[in-house]
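The structures come next, written out as structure tokens.
Just so it is clear, none of the values below were taken in a lab; they were calculated from the coordinates. This is a predicted model, so every value here is computed, not measured. Cβ atoms are built from the backbone, for glycine too; each structure is taken alone.
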Structure P
Amino acid sequence: MKTLRLYLLILFGLITLNHSAYSQVSTFSKTLQVSKGGIIGVDISAGNVYVQTWKKDVCTIVIEEVNKEDLENISLTQDGNEISLRTTGEIRYMSDVKISIPESFNADINTRGGNIGISGYLDGNLSIKTSGGNIKTGNVAGNATVKTAGGNVTVGNIEKELTIKTSGGNITTGNLGGSASVSTAGGNIEIGSAKDNLNVSTSGGNIEIREGVASVTATTAGGNIGVEKLSGTSKLSTSGGDIDVKSAGGDLTAKTAAGSIEVLNVSGSFKASTSAGDIKCHVKQGFKGEVSVDTKVGSVYLMLPSGISATVEANVRGIVAWGEPDAQNFILSDFNPTRGPEFKGKKEVSATFEINGGGNKISLKANMGSINIRRAK
């Protein structure tokens with residue numbers, strides 16, 4: 001009997017406590033008339049912010065649950081077509097902030113701890129900042145600046161300039177119409193098609209780029225770099241990883257401290273170097289510029305079309321062989337050499353190829369490996 005009475009007292013206390021807590025919670029909901037081209041600024045101390053766009057000239061702001069005592073710390077003002085939502089002072093409890101704005105609007109969203117999401121098409125400029133949380137946006141017609149102190153970032157197609165920075169997280173973008181700077185202190189980066197200059201960097205992660213139409217600079221302190229297509233002047237660098245480019249239409253410099261490099265369909269100048277790894281290069285007919293590849297430990301593989309006019313200088317160093325080795329075992333080619341292959345001392349073999357009368361210079365250097373020059377089928 002005493003046990004039952006104690007149980008009922010506890011249950012009654014919990015019900016009373018829950019009712020008391022619930023009675024302290026209120027809803028914040030506002031509807032404001034706006035017109036196209038306006039701006040909303042959000043600056044809250046903590047919490048998630050989710051914004052959706054629609055085709056109405058109305059802005060709605062809803063916080064479904066907020067501590068009643070904190071209502072006085074929520075400031076909402078409107079000055080013409082400018083809306084400002086801010087928190088001042090301590091906020092004990094507040095649920096997600098949900099905002100709806102017209103498509104043709106600008107947004108400046110800042111939370112000092114929470115996720116930020118933008119859904120729908122935004123025909124305006126966008127600025128987002130969170131001190132700790134993930135960020136996700138849809139397509140944006142204007143400029144976009146996205147920063148988080150720790151979280152993943154995913155953005156859609158951005159038609160104008162883009163800046164993304166996260167202190168720790170992955171970054172994924174759609175197609176980019178303007179110049180872009182994308183960086184993370186630790187995470188992978190995936191970029192769609194970039195029409196303007198692109199600068200990408202990560203302190204630890206892989207980089208994947210579908211297409212770079214203008215100049216591309218991609219740097220990782222530890223990871224692989226993969227690109228489907230490059231058309232402009234590009235520089236790719238990794239301190240530890242492989243570099244793989246399917247098509248290089250412009251001038252390209254590729255460098256890795258430890259990894260292999262493979263670049264296909266080279267049309268412009270190409271320079272590649274690795275401290276440890278193989279280098280593979282496929283040069284297209286009518287390429288312009290010069291090719292220079294150098295591996296400190298590894299082999300070089302070069303593919304050339306039959307009709308190309310080029311002068312190839314091949315050099316293999318660091319040869320370790322017993323007896324009387326054949327120089328042709330270190331430089332192998334489907335094209336007839338003009339000179340060599342021949343030994344220069346005991347540890348170096350060189351050869352020259354004046355293919356179809358000679359032409360643009362191709363320099364191949366390998367160390368402790370071999371050089372293979374093949375005719376493309």
Structure Q
Amino acid sequence: MLGYASPSNDLDAIQKQIKHFYSGPLILTSTCGELNSQSDDLYQQGPDNRQNIVLQVFSKTLIAKVSIQTISLPCEDIKKGENTLSQAQRVQQIAHSLSQVKPNLEMDVRDTVALTFINSLSLCESWLMEANYINGGFPIPIIGGSTAGAWDLIQSPFYDGTELRHSHAAFCFVKLQPEYGYRTFSTHNFKPTGKKWMIGDADVTFRKVNDFIDNSSMALLNAVDELCKHFRCTPENLQEKITGYTFAIKVGDSYYIRAIAGIDVENKAISFHCDTPLGTELHLMEPIDFVTQTHQDFASFSRGYTQPSAGILFDCTLRRVTNPGKLNGITCFNDFPTAGFSTFGEALWCKRQSNLSRDFLLPSPR
């Protein structure tokens with residue numbers, strides 16, 4: 001069972017109530033919004049103090065075996081606003097923890113997937129992905145998201161079947177029955193503008209960019225000044241001018257969104273929702289229609305396949321926030337049961353934002 005609970009809920013109280021009638025594997029997560037295709041609206045609406053809960057229960061005819069493995073993340077200093085470890089040290093510690101993960105099932109890429117839940121306030125998502133690759137990587141897809149919560153960013157807990165977690169990552173290894181397979185789907189609604197910059201000076205731990213690198217002179221140029229030059233505005237007006245835009249890194253022919261968290265006008269720095277290492281090339285992206293792009297991408301994804309039996313949704317909360325009047329237009333998942341939550345970032349092989357990542361379970365040959 002997977003449970004998605006609005007942040008005003010008491011996860012510990014909920015898990016105790018659930019265990020009165022359910023004894024199987026259980027993960028509950030705090031959200032920044034719940035999704036449920038079997039209700040009137042896929043994107044569940046409600047006030048900030050709502051107490052919504054969406055439970056997703058999977059039959060044994062669909063899932064053969066589940067193994068939940070949890071590791072701690074080196075983030076206690078980060079939560080205090082400090083930085084006492086290098087990036088290499090954090091990756092090394094996480095890699096060591098991952099080496100101890102031994103799921104009690106056979107991992108086969110044809111029928112096994114790792115649903116992943118990461119405490120978002122740890123700021124360790126990208127280091128977790130890097131550590132996994134350093135270790136050789138699990139031989140199956142990692143798909144999931146950063147647990148969310150209220151916008152005060154005080155906590156973003158999840159329950160892993162054993163206890164409430166605040167500085168951890170949980171891998172829910174799911175092995176399907178022989179009659180079923182799975183496919184992973186991802187979409188976002190941005191396209192490149194043709195403008196790009198390279199990061200020159202940044203605080204990787206707290207995800208702040210101070211300077212870009214001038215490609216011709218290799219001199220450092222203040223990031224806020226460069227964006228003001230591009231948008232023809234003052235630093236005080238930059239937040240307004242850049243609203244709707246985002247950034248992305250490019251890998252092959254694919255763009256992975258790197259969303260802006262805020263602009264510090266006084267210190268002339270830009271905060272991001274993802275890591276910002278030196279030398280990263282940031283492509284400026286502009287929005288395209290949210291509903292049309294989602295429907296087109298899902299139609300292309302579905303062509304030639306049977307309808308899914310179920311879907312698990314990891315949807316960046318920025319999609320919800322930046323498209324408030326269009327959410328009800330997403331109808332392409334209405335014909336089958338699918339549920340999930342608005343995350344503080346998604347993971348599908350790597351960390352990303354402003355993205356919808358989904359795992360679809362299909363009644364078809366693998």
Inset, instruction - Could you tell me which structure in P, Q was used to calculate Cα extents along the principal axes in Å, for residues 210-345 alone as 49, 36, 17? - result: P
Legend entry - Origin of the derived value 4.1 (distance in nm of label points 7 Å out along Cα→Cβ at positions 186 and 234; candidates P, Q): Q
Inset, instruction - Please state which of the structures P, Q yields 20.1 when mean count of other Cβ atoms within 10 Å over residues 178-185 is computed from it. - result: P
Legend entry - For 1.4 (distance in nm of label points 7 Å out along Cα→Cβ at positions 34 and 138, calculated) the corresponding structure among P, Q: P
Inset, instruction - Using distance in nm of label points 7 Å out along Cα→Cβ at positions 98 and 114, single out the structure from P, Q with the greatest value. - result: P
Inset, instruction - Using the calculated result 8 for relative contact order in percent (Cα under 8 Å, 6 or more apart), pick out the matching structure from P, Q. - result: P
Inset, instruction - Taking 25, 36, 23, 13, 4, 0 as the value of P(r) over Cα pairs in 20 Å bins from 0, in percent derived from one of the structures shown (P, Q), identify that structure. - result: P
Inset, instruction - State the single structure among P, Q that was used to calculate helix-only ellipticity at 222 nm (-39500 (n - 2.57) for each DSSP H run of 4 or more, over all residues; to 500), giving -5500. - result: Q
